[in-house]
Each structure stands twice: as C-alpha cells, then as structure tokens.
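As structure tokens, here come the structures.
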Structure P
Amino acid sequence: MQRYKCVLSYDGTGFFGYQVQPNKRTVQGEVEAVLAKLHKGRDVKVTGSGRTDAGVHAKGQVIHFDSPLNIPNDKWVIALNSLLPADVSILTVEDAVDGFHARFDAVGKEYRYYLQLSSNRDPFMRNYAYQYPFSVNVNAMEQASVFLKGTHDFTSFCSAKTEVVDKIRTIEEIDFSFEGNLLILKFVGNGFLYNMVRILTGTLLEVGTGARTPEEMAFILEKKDRRYAGKTAPAHGLYLWKVMY
C-alpha cells in the first residue's frame, strides 16, 4: 500500500464545498468517486489539508490517499484527470513519505482574495472576484493590516459557529497588489479559522472606505467577539492558493 500526495485545483462555483456531504456535489466526493472507479468499485478515502466552503476556489489544495495500485505518478495524473469533471484538475501526484498527513503535517497556508474595484459588472468575473464598486483607500488597509500580523487570538475574526476551541493563529503576511482593476489580498499564516480570511477581508474593506480606522483592528482583536468585526466577504472571491509543509 502506497500513500500518495496530490496537489489539485478546482473552480468552487459548482460545489457545496470541499468536504463530502450527503446528497451534495463536493470536491472530495468527485475525487473519491473517480478513485473508486480506478479501484474497481473499492472505496478509497481522501484526506484534504482543510475544508473550503461552497463557492471558494483552490489553486493548490493538497490531499492524500492510499492505494495498492502500482501506477507511475505521471500516469496517476492522466488517469485521474481523464475521469474528473472539468472544474477539478489534479496538478501533481507524488509518493508521500511514511506517515504523511495532508492536514496535520501542514505548517502554513496562503489564501488570496480577489476584489474587482469597478462599478461596472463583469459577467465573466462574477464567480471569481467580488465586485466592489466603492472607492477604497488601500494605504489605510495596509496600515490596518499591521495590527493583524503576528500571533493573536482571532476569535473576533472567525465564524461564531466554529467548534474550534484554540483560536490563536499567526499571520505572517498580508500583502496588497493590483492586476488591472483587481485588488488582490494575500494572507499567509500558520493556519486560518472558519471564515477568518473572509471576515478579515470584509473588515479591511470597511477601513478602506473610511467606515473604520486602522487602529480599530487592535480593539477588535482585544474584544474576542465576532460582533465587533466587519461583514464576511463573499465566498467566490476567495482562493486557497498554497499549502506549506
């Protein structure tokens, strides 16, 4: 039995998230269905680095699975992609080291959030960037991000529905860049809580429009209460970009 590590990308538009759910189309469900075909009906479970919500995309999600099949890694890529739907793509497959775990061995993740700063709706970007028609002060957002970097209790910036007890995380980078009228927010950290990147983005946007001051970020962190942070930005602008091991 060999354990394989795979990197895959997917368009989250047509999925109810990554994780298997009864009677719902999910990324994990599609991959496991294909693996079952390749293993003549035998169930093969895959484990991901983490969940992504409905509508969230991935450029570099990582999974692992175990298989008794003796297939070269490049042929795994061909075989899986030949059966997977068009909105999922296996990028690489490699032999995993003994005991490798896609979730527990991850030491960091990079997410990117795409904002389309335009008053004109682009129908071709409607599923891939959050159209934001208001003027934003990116310099103020950068000032606010300084308060968010480092190790903090991010209770205020995660969904109140989360069951995770330890909400201390470290954000190493928050960067802002432009591609035309797309403002891209990059978040790099050792881990992220449920809805954390989307809430951070929504709160930073409120700073960008002048509804909040950059200094309020310290106050929000201190309160440890979701009600003090901003709105949760829509799922379709978010990408799981990379998982670090």
Structure Q
Amino acid sequence: MHRFHALLVVFVLVLCLPATADTLTTAGSGKVVEIVDGDTLILQDGREVRLVGIQAPKLPLGRRNFKTWPLADEAKSALLALSLYKTVTLSYGGRRVDRYDRQLAHLHDETGSWIQGEILRRGMARVYSFRDNRAQVAEMLAIEREARQAKRGIWRHAFYQVRHADNAQRHIGSFQLVEGTVRAVAVRRKYTYLNFGANWRDDFTIAIPAKAHRMFKESGLDPESLQGRNVRVRGWIKSRNGPMIDASHPEQIEILP
C-alpha cells in the first residue's frame, strides 16, 4: 500500500511539471523532394524546412563573394542520403517559422530515425541553438561531442577546430566553438561578463544579457559561479572590447573538466 501511495505522488508531481526545453510537438509530415544544402530541404507541398538546432557547412546559394565552407557538398550529400524522397514527420520545440518563412523543425523518417541526430553523428554539422528554440539541444550536444572525439566529418578539418580563447581574435565574424578558463566575472546592469584574460578591454569575453540570467539559473548554470572554471562556448564572435560571444541561453556554454 505504501508503495502505491509513493508511486501516486510521483505520478502527480510529474503531471504538474511545466513543459521543458526538451518538449517536442509533432505537427504533420511531408515528402522530401529537394535538398538545398546540408541543413535545409524542400517538401513536396512547397514548404522549405530548416533543420533546427544544427548548422551544416554552408554553400554560397547565390550569395556574392561567399566562399563555400569545407565539406559543404559532403554535408548536402549526407542529408540527401538520409531524407530525399522519404516521408518525414515534423516536430517543433520552439519558434516554428523563421524570417525566411522556413519551417524550424526536427525531422524523423518513417522508421523514427532522427535526421538531426544522424547528421551530427556523421560529423556533418555543429549544434546551433537559439534562445527561442532549445528543444533536444542537450542530446544534440552529446552526439556532437562523440563525433568530435571520433574525428568524423568536419571534425577532421582545421576550419572547424575548437578555438582557444587566447586565439579568438583571429576568428571575429565567424561562428566558432571557443574554450578557455574564466578568469573573472563582472556583473553590470545589462550584462554579466565572463572574462578570459587579465584585461577585459581586449581579452575574449562571453556576454550574458540580464534578461537571460534567470534562464541560466533555472537550468542550473549560474554565470556568477563560473569564475575559475574551464568552459566551452559557441556562437558568432564579434569585436567589442576584444573578441566577444553573446550567450543568450545556457546551452551555448558547456562546463569542461
């Protein structure tokens, strides 16, 4: 009888829990008829789908003076092999449509295989998440990590190497994974700054906006506790008092051993 009551309490607690960042909602399906690049495809009904949560090597796609990223054709071929002429189910875990009117969906084929997971497992993309689309990111990071350690796909190429914070200045204007030790944490009114050098005016910095602070703490990652910790951050590096990455959500930062 006591065991029944305990199970009942657990069941009620689970029902009362709010939806998490890992919640997906399935909404329809479609047949894949065209592959645009390594993370974008077109369905038979005309919808364009951006495989949310990943970034494959980029092709120019009509953009002037845009250089093809290494292994972009291989990434496109991988998505083609996994999805072309197959019926896929679309699931959503956040914002559903981007500014280009593309569906921001997770895709599963007829067997239930998760397309994003397979692309990452083959080393043909990096995890690329957003504040308003965080579903499945923890799982994707784990798959990416295993592919990187095994040096599959892009992880064999220097273009996609994880950068050290001391060398981040060389990569301003690009999307990168950057590792280093947080030397100091500075809290200002609008931002929390994680500084990786002795001089905040020119060292590598992670900037966390105040509006994201609660999200970080609720996920168990308190930015103010990261001083002295080794971390990996991912994002676009810009120039502001040295190289800087804005971290709008906790999945961008991984604590390292």
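Observations, loosely collected:
- Highest-scoring label, criterion being distance in nm of label points 7 Å out along Cα→Cβ at positions 67 and 163, among P, Q: P
- Test item: relative contact order in percent (Cα under 8 Å, 6 or more apart) calculated as 24, pick one of P, Q: P
- Winner on distance in nm of label points 7 Å out along Cα→Cβ at positions 179 and 203 once structures P, Q are ranked, highest first: P
- For 31, 28, 16 (semi-axes √(5λ) of the Cα gyration tensor in Å, calculated) the corresponding structure among P, Q: Q
FYI, it's all coordinate maths here, none of it is from the lab. In this text, all values refer to a predicted model and were calculated from it rather than measured experimentally. Cβ atoms are built from the backbone, for glycine too; each structure is taken alone.
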